[in-house]
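K.L.:
Read through the structures below before going on.
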Structure P
């Protein structure tokens, strides 16, 4: 009986199978990279605001503490967007005629809030409490980056679940003394992990099993 397929058909079939595996692998890699990219997570993307507020000027230049504007960061789940009155505490005295600050003055005159664009916006199915993190020794810059160097505020990290879990699995790498929570450019006085382990015990931080439980962040 004559051979139906040529011998080269076997090589062709093997190449197709191997090629399919490679293509699927490359597609998986591409999807993984894309899902973690700044394009998807919007990390390092400066948001345009109604007023170009500069943390670099206010925090880095003038030394304004985070808590002066974000008054509820230590006691509430929400850091708090400062009311216009907070801005006017200074700007009723300085830069009185600046066109850039007219939206601030208009907000104060009309008692209508400025529509700030939220930079760090977690999905609704994620529960995050600012107060508990600050009181357990998580510094502002750990999550928000060096805002004291940001002319316009950008999201420093991906805010994806793996980023949160990286800290929850190894909190000793990130915990600092509470009094340095708002310190920018904090440097530990010794080995960070050793300091972190002592603070975990002192601040009664739960173990990794509890911190990585689904119900901790999804309620």
Structure Q
């Protein structure tokens, strides 16, 4: 299991130190939540801050867009050369075009599904994706409780992936901890995003390693 700590839960007063700590603690990716205050009721960070994060991080960036006007935000963050850019299918009228654009910029495209969105809705896009991100909380704020039905959803998605594109990874974001990590692994999940679980721990490295099962 790969672990991508979300910097949404970090102490922004010492963000450089927080980024270094998770990278030195053995994380696999650095998850960056970009919210615009429109698609979700929260406003987070823009390219100036993420550029500073990219300079410090020794692990690849995993940028999760929770925004309106996805293409505009892809243009803003693409110069930082993240590993992944994910966008919400619920917001995008032309997902295939955007997938092609992201890949054309040398970045791995990913689609995010809100808790209510069925995996079947993106079956015919799977062949063009590197990752699908399943939200296990309602997007917008960190520290929320895990929605258990995402485990069954991950299993269904895994079946579709095996049929359409076995190389596509499954990522889960929201309420992940050492109590549900085994269940997620059994469901076929490849990457977990953990914010408050990692940044709320006294030792980041121990928290990260407890999820890398």
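Read-outs throughout are calculated quantities, based only on the coordinates presented, and are distinct from any laboratory measurement. As the structure is a computational prediction, the values presented were derived from the model and not from experiment. Cβ atoms are built from the backbone, for glycine too; each structure is taken alone.
K.L.:
One of P, Q was used to compute P(r) over Cα pairs in 5 Å bins from 0, in percent, and the answer was 1, 6, 10, 14, 14, 13, 10, 7, 6, 4, 3, 3, 2, 2, 2, 1, 1, 0, 0, 0, 0. Which one was it? Walk me through the numbers before you get to the answer.
P.N.:
On the way: P: 1, 6, 10, 14, 14, 13, 10, 7, 6, 4, 3, 3, 2, 2, 2, 1, 1, 0, 0, 0, 0; Q: 1, 8, 17, 21, 22, 17, 10, 3, 0, 0.
Comparing all candidates, it corresponds to P.
K.L.:
21.8 is what came out when mean count of other Cβ atoms within 10 Å over residues 85-92 was calculated for one structure; which of P, Q is it? Don't jump to the answer; show the numbers that get you there.
P.N.:
Working: P: 14.1; Q: 21.8.
The read-out was computed on structure Q.
K.L.:
Name the one structure among P, Q that helix-only ellipticity at 222 nm (-39500 (n - 2.57) for each DSSP H run of 4 or more, over all residues; to 500) of -9500 was derived from. Spell out each step's value before the answer.
P.N.:
Values: P: -11500; Q: -9500.
Attributed to the structure labelled Q.
K.L.:
Among P, Q, considering only FRET efficiency 1/(1 + (r/R0)^6) of positions 157 and 205 (r between Cβ atoms, R0 = 25 Å, to 0.05), which has the greatest calculated value? Don't skip to the end; give the middle numbers.
P.N.:
Values: P: 0.80; Q: 0.25.
Of structures P, Q, the maximum of FRET efficiency 1/(1 + (r/R0)^6) of positions 157 and 205 (r between Cβ atoms, R0 = 25 Å, to 0.05) occurs in P.
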